[in-house]
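No lab work stands behind these numbers, since they all come straight from the coordinates. As the structure is a computational prediction, the values presented were derived from the model and not from experiment. Cβ atoms are built from the backbone, for glycine too; each structure is taken alone.
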Structure P
Amino acid sequence: MIKKAIDFLIFSHFWISIGAVSLLIGNYKTLNIEINYAYLSLAFFSTLFGYSLQYSSQEKINNLRLIQSIWVEKNKSFILVCKIVSLLASLFFAMLLFDIKLFFLSIPFFLIVFFYKTKTTFLKGLRTFPFVKIFLIASCWAWVCSIIPQYLCCNINLDWGNVLYNFIFIVAITIPFDVRDLNYDLSNLLTIPTALGKRKSIFLAQFLIISLLIPCIFYGYYEIAFYLIFVFLVLIPAFFTKNEYYYLFMLDGVLVVFPIFAVW
């Protein structure tokens, strides 16, 4: 029963969507701005739509994500409903919150989500461009979880330090996912792990976390520093495991627990 509940939570992409909301809440607290609950809803549904769109579009069973692939295959109707509901909810909250400027500024990030895996006559999918996919992911997360919430609170002077923190952090915790897919990616596209190898890539991810940790200690953000130490430790199993639950529950889970460490 517990395993089925966890499978539903992570393979339906509810877990990563909760992670997006949690990262947002943590950013609201560290930026000391008022939480916009309507935007939290938008972040949840847009993340749910984006991930459902990407991971339900696989044409065949992926042996590297066998449990997830089988779950998706058995729950296609549910995933379709999730995509439709989350898309409609995202559009509703976007129209409620966004002005014309923010709407047009967000279009490139919507296109990234839509064309990330989608193949067309002229484009095989943005993720196929060498070394690009991890930075596309990090850019979308930084836009959604740092820039937009600051914009919506009428914060004219963006805290670019927070934007950079989110970008680097997402790059760091996404690298292990590319390491997991290393054998698959070798024949398809160039990524950081295909260039550096498995161990060096994980060391790079940990180095990026340390690069965020040092200024947090220097400026006295000790709660965030403890959080980054926790993330550093969570990255260690990536050296030796490809277990789906480690990546989709534990590694994505570092986003979910972020508000516990954020400054209150």
Structure Q
Amino acid sequence: MILFMMKTLIAAFILSFSAPLLACTGASCKTEVELKVNLTKNGYNALRATLLTKFEAEKSERTDIYFDIFKNSAYYLKKAQPPIKLRFQYNGEVLKWQTQKTIEQDLYSIFSMKKTQAIAMEISENSDLFNMLENYHEELSALNPEALVIAASIQKSLETTNIINFTRTLCDFCATTDRYYSTHINHKKRVKTKLKLAGDTFEIMVGETNNNGIVTYELEAEVKKSTNLKLSAERLNEWLKTQGMTSESIDESIPSDPALPSEIALKKLHSL
């Protein structure tokens, strides 16, 4: 469990961007193509060990705090077309707000492919944010109406610090009239390394994600350079086989929705 000390309100945040609406251009805007496959725990452990011992992979950890609009008794953005992801990202040093939009999805070889566009802004580190959000989720899981009071304070801070306007850069239907709620908090552990195969370049990440006690494992490959994405995926699959990955390393079960418990709780609270 992540423990933080409360000191002041999150309205004290200092944002590195303050314009009400920014174009998604420049260094702050990023388009990515990612190949992903879910792993079993054994598959994850084996591939992780391979990357660490043979490729000197770099370790990293990060906490993500996700948000969504709650409208008509359900979260709205995760079902939108295209899907929109809103989250704080904190690696222990840098706190960022990121808006990410999925612009293309497909299947290649063993991988799900997702092309996204994202824009981010840094926020001065402040433990109060984490404390308030952790408190919110505790109250929400207990179906305590105090959760809605805390959520209103978080909403006000998102508006005051201009986060919602910034979000509208990639989400033109994200308005200040909507109510934003934190859907879930997860913790990610990753090992990553660069990989070149023929004319392709990848950043390989093998990791585990803890969503409120539910742990999943995955391999993500950010495609840095590719002449043909389908061929790139096939090359990557063949390379993984040379590293000992088999069909038994792949988890084909459908992952549970980490946002569902808070969505159900919010629906119940709003019906009281």
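One of P, Q was used to compute mean count of other Cβ atoms within 10 Å over residues 33-40, and the answer was 19.1. Which one was it?
Working: P: 14.9; Q: 19.1.
Of the options listed, only Q reproduces it.
For distance in nm of label points 7 Å out along Cα→Cβ at positions 49 and 241, find whichever of P, Q sits highest and give me its label.
Details: P: 3.4; Q: 2.3.
Structure P comes out on top.
If helix-only ellipticity at 222 nm (-39500 (n - 2.57) for each DSSP H run of 4 or more, over all residues; to 500) computes to -21500, which of P, Q did it come from? Could you put the intermediate results ahead of the total?
Numbers: P: -21500; Q: -8500.
Derived from P, not from the others.
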